[in-house]
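Participant: Heads up, there are several structures right after this.
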Structure 1
Amino acid sequence: MTRDRQRQIEGFIALALFTLTIPTANWLIGNVGTVCVPEGPCLVPVAPGIKAPSGVLMIGLALVLRDVVQRRLGALAGLGAIAIGALISAFVAPPAIVVASVAAFLLSELADFAVYTPLQKRRFVTAVFASSIVGLVVDSIVFLQLAFGSLDFVSGQIIGKAWMVLLALPLMYLLRRRDEKLGLAAA
């Protein structure tokens, strides 16, 4: 298999996984948690004494996967992934939170893109970390304010998403190392 073909296959796998995180996050928020708030989200513990809506786990992962899509398929594919994700979010989010879901998704992914793009060629792992942190903060604030009119769960949202980013960073490091070894440059 050629290097370009391998890069494309990995990019499309990351794109497929990225698109799956969106309906999964929307499903989790209404169905899975240690407690489900009436007319509100289902919550999961993310730190001692701190809970967050359960969809946070998938959103943290989505930010990292979008970076991988861009690394493998290029900046236009990264922007295309954001557009696809926003459309999927509009179709799968519960009606009560569809505007919040789409707005938070678009703004957070664009913030991620803006931070990731200039950093990624020289410092891939740092770019993934920095862009994901910016994206998850934007996502948390926009989503909670629009969906629930409150920032009550903002610390839990940030912590929950950050856990997923931190869990993904060793894999991003291994991906970068393998890319260097195989000569797979970023797109």
Structure 2
Amino acid sequence: MPSAATMFNPATDCEIFDLHYDSQQPACVAATQPGFRGRAAAQVGYKIYVLVNAAGVQYVGCTRTSMGARLRLGHQRFRTPRGGYHGYQWLKLPALRLFVFPLPPALLALDAAHQTKPSQLAERIEAELVYAVRAHTGQWPLHQTEIHFHTLPDQPELATLTTSLAQQLYEHVTQPLPVAIP
């Protein structure tokens, strides 16, 4: 089984966006520099996303939809809660940075070989990443409202791999980004 290091390379497999909140209708959350178009974040397919600002990790999520669609739904429910879902409470936080990690193709191939659903792998990585925040900081992400756990008791290698991937993602989102030289 491949290691987490061979599954994910932060330099090439992560997309980073600065988010700007605009309370106007319609959809109010816009990514700046370079935007979602033409990126993995714009595509349908399982991905993990993490919202971070100077105060730390604010939220960890997973989705199969495009990030634009996911953010629009979170904004709509923030403005008009429905069915117990109150949307993204972190929307108005300043200086939010969005990290998007599409699930690696090699992980999805293992998933098929082990007859595990891609949604279970994405939710497991999400939960392990939320736990990594708690283990390193002593606090849950401030705006985390739910986590879906999948223990994978019959696939210990896959469980170890997803835990390792989550730890690697945590290390990536918590390191300072290099400052661009003009």
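All of the numbers you see were taken from the coordinates with simple rules; none came from a lab. Small disclaimer: the values here were computed from a predicted structure and weren't measured.
Participant: Thinking of 1, 2, which structure, once log10 I(q)/I(0) by the Debye sum over Cα atoms at q = 0.12, 0.20 Å⁻¹, for residues 6-117 alone is computed, gives back -0.45, -1.11?
Facilitator: The read-out comes from structure 2.
Participant: Separate question: If Cα extents along the principal axes in Å is calculated from each of 1, 2, which structure is the one that comes out at 48, 48, 36?
Facilitator: 2
Participant: Figure out for me which of the structures 1, 2 the number -26500 belongs to, where helix-only ellipticity at 222 nm (-39500 (n - 2.57) for each DSSP H run of 4 or more, over all residues; to 500) was derived from the coordinates.
Facilitator: 1
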